Structure P
Amino acid sequence: MTARTRRVWTLQPSRFAALTRGRARLAWVAVLLLVLASLTALAVPALTGDGDVAARTADRMTDLGLYERVVASMKGGDPYYVAASDAMRAGGYPLHPFLTMRLPALAALEALLPGWTSVALLLALAALTAVAWASRVGAALTGLFPRAVLVLLIATSMLAFFQPGLVLFHEVWAGLLVALSLALRRPGRALEAIALGLAAMLIRETAALYAIVMLFFAWREERRGEALGWGIALLLFAGVLGLHAHAVAGVTGPLDPQSAGWAAFNGPGFFIRALATATALQALPIVLGALLVGLALVGWASWNDALGLRMFALLIAYGTAMSLFARLDNFYWALMVAPAALVGLVFVPDALSDLWHRALDRRRITVTTVTP
């Protein structure tokens, strides 16, 4: 039987409310292990700060400086691949493999528009994404206070995305497009989500992981039309990536430097710390920030909604990718999932309440046979 638990902030019971007592106790163990795993972030060195790393960074062009130089050269008449390769050589960046050079979509857009227009578009996209998530998640909550907490969590997650100084940063645009795509997706209505997902991939190729996650869920739920749409989007992206590789090969040579690679194996603690750094949690002690990120994962896993499960899977997918392949200076990859990551915290009170009641449920069912 399902325990009759009192709702805390949500209108409907969490996914945990349907667990048997034994499974609820196992879920408690999983929650504790996840919280402990999040504390491995304490073993990861600070991702921003002083010292030799900062000194070395100051000696060369920053990423934002690189993108500014590329856009300036394009406005001066240079083709993208010439402008990008020249700027990367001047900044001491590796040009092999071809993935070290960003896809041209964002730079081409920035070169066509005045600077203030780009900033206005970024802020509008960020505002639209925030409203979409507030509307989508707010409908699952009860009362004014939980909705106020939701707004605070969205603001905490999206701090970086309202900063005009990051208008040239590819992960900022791609992360917003991924978040908006996920918020707009509905059963039987996925065209807008697929289009936004494709746009994110054309700005930052790591958004392909989002499309793969969405394709998996569409296939698993036997939504053939949606699965076909995500498959077509991935095929289009693969074609663009092939053209990009060919174009990069045309402006590079064997003497251009090679990337150090991305098999860093920094572990899950790195992802947790990177996600905390990508949000307003960076202002808190890392032990508190890491615990909150871990609890946000619990919240997403508990929300009994297709969006909650997809968001949880997306965080796990990017967390796994970053744990295995991201170097310490790639911490900004976490921006791909940051815009809504901390919203999962709004589901934690109900998740823990349901787990508590289910784990302690001692009710028995007595069956009485009445003989006429």
Structure Q
Amino acid sequence: MADAIRPQPGIMDIALYEGGQSHIAGHNDVVKLSSNENPFGPSAKAKAAYARAAETLHRYPSTDHAGLRGAIGEVHGLDPARIICGVGSDEIITFLCQAYAGPGDEVLRTEHGFLMYDISARAVGATPVAVPERERVTDVDALLAACTERTKLVFLANPNNPTGTMIGEAEVERLAAGLPAQAILVLDGAYAEFVDGFDGHAGLVSRRENVVMTRTFSKIYGLGGLRIGWGYGPRAIIDVLNRIRGPFNLSGTQLEVAEAAVRDQAYVDHCRAENARMRRWLAEALAEAGVPSDTSMTNFVLARLGDAAEAEACDGFLKSQGLIVRRVASYGLPHCLRITVGDEESCRRVARAVAEFKGRQG
């Protein structure tokens, strides 16, 4: 009988997602630079909202998320009726795959794209397709060439994780215009707030019927521990997604804290400026040590070592110094280490350690 109980096709092909490491045995002063977290945490206003939420933990949350959707719409100039909220942007990605892909369908992503795209595609029995990038940058021509009559979703993180690179609005619009009629372009904007003056392609979403944008409160807002995300798209698509969304998928605490956070744009501006300052410094310090990286538009730097063996050795040396960064071999980048831009002290500490490692190699 046990042999007769089987999961749906595709599920056992999923490799378990592993988050960034948090602890190193024998080290009490660990610096975690592996998960692209905001080193400053959430804003004071978000923390105050979290404390207030303790008084209403016995109450069910709203099912329509009207308060948070209204706040997002007000801050970003978007129609709240075209916004959906989820448990991180991951849940929005899952909804899209559940609603629009299945056995026999294909879900496209770029070569080094976020692993959740493949996981969500396989979970519904669809086939994930990795499309080559050009020197770690999205290649729109390659994506368009990879589309077939089976293509249902095309996921593009812009800026991308783990490369940190970004393509311009005109190229994204060309991609959206060139997709087959049955396909939806999903623009993952998890790192959009780190780009000064960037709307995450919200304007493009507003103009088209085949584009959806996802966003998160986990990165610049410093709320990764609460898991809150949102999506913006055509009303018809958002209506479909809401039909499979659980009515209480977000708690009252999540909703209240996220609303306070999104209204505190002065804090977002501060975090963006500090990130840009230390990202520039870190990239230059690594380059001086002989470790190049592409221009990053995010809150991390993708450090390129000579080969996989050197990347592994460097990672081991950093761990011996109490520094945790992210190996990205699972993203097809075995010779690279993804290093979160931390506060100034953390950036200086990891830069010194990488320089020391390279010096020992020489």
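What follows draws every value from the coordinates through simple rules; no lab data is involved. As the structure is a prediction and not an experimental result, all values here were calculated from the model. Cβ atoms are built from the backbone, for glycine too; each structure is taken alone.
Given that mean count of other Cβ atoms within 10 Å over residues 36-43, derived from a single structure, equals 20.9, which label among P, Q identifies that structure?
Q
Among the shown structures P, Q, from which was the value 4.5 of distance in nm of label points 7 Å out along Cα→Cβ at positions 148 and 196 calculated?
The structure behind it is Q.
Computing mean count of other Cβ atoms within 10 Å over residues 84-91 for each of P, Q, which one ends up highest?
Q
Name the one structure among P, Q that distance in nm of label points 7 Å out along Cα→Cβ at positions 116 and 204 of 1.9 was derived from.
Structure of origin is Q.
One of P, Q was used to calculate helix-only ellipticity at 222 nm (-39500 (n - 2.57) for each DSSP H run of 4 or more, over all residues; to 500), giving -20000; which?
The structure behind it is P.
Between structures P, Q, where is relative contact order in percent (Cα under 8 Å, 6 or more apart) highest?
P
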